[in-house]
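Structures for review follow.
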Structure P
């Protein structure tokens, strides 16, 4: 299965819900504003690709590969969200923009932005 924004968004939700063990398809449908059948079709494809698994009566879990991808996407989101809020962007806009940016930004550009954020933070502390 090809990674794309929607697949990464599904995985990020499952990753976030793992703290309470497993996510449920209803969680994904609610958070993404899509129907349960749409989620079901996508999850079956993700399972066939080895990104998720279904735990009997408990919900959806991530395989090691799925967890790696979900963690990477979550870290990208957190870095971009933090940078935007540090720059004074309001919370809602920062959340929406970080979500869009996390899927398209290159590793090189993200690293440069993280480095810039650290430099700005260090210079601000000195003031």
Structure Q
């Protein structure tokens, strides 16, 4: 799977791609693999303000349900409505069509322990 090198990762296995004050968020390949077949995604509410590390979405799989946390603080500006009818997009393309939500960042320089792909990969050895 091609991992965009511009992504940053949270220890809770979300990825974030930052473009200035905007960002796109999803879960890592490691996370979707651990969850197994995803059957439902509870999307966050557009307009909701979230803080870094705050749970804002839920993913249900055949194995379990798992919270999705916002890697950085901001306001949710869009959600991936395709996931309502096709939650399996996260399993099929977690770094592309399986994105979950977009944020308008409060502080784009906020770090909260995000790491680059190489460090994330070493930590979780996948």
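Readers should treat all values here as calculations from the given coordinates under stated rules, not as data from a laboratory. Just so you know, these numbers come straight off a predicted model, no measurement behind them. Cβ atoms are built from the backbone, for glycine too; each structure is taken alone.
Which of the displayed structures (P, Q) returns the greatest value of Rg/Rh (Cα atoms, Kirkwood Rh) on calculation? Walk me through the numbers before you get to the answer.
On the way: P: 1.05; Q: 0.93.
When Rg/Rh (Cα atoms, Kirkwood Rh) is calculated for P, Q, structure P comes out on top.
Largest in relative contact order in percent (Cα under 8 Å, 6 or more apart) among the labelled structures P, Q is structure Q.
Give the label, chosen from P, Q, of the structure having the highest value of distance in nm of label points 7 Å out along Cα→Cβ at positions 28 and 52. Working shown, then result.
Details: P: 0.1; Q: 1.7.
Between P, Q, the highest calculated value is found for Q.
helix-only ellipticity at 222 nm (-39500 (n - 2.57) for each DSSP H run of 4 or more, over all residues; to 500) computed as -22500: which structure among P, Q? It traces back to P.
For structures P, Q, calculate FRET efficiency 1/(1 + (r/R0)^6) of positions 60 and 92 (r between Cβ atoms, R0 = 25 Å, to 0.05) and state which one comes out highest.
Details: P: 0.35; Q: 0.90.
Largest one: structure Q.
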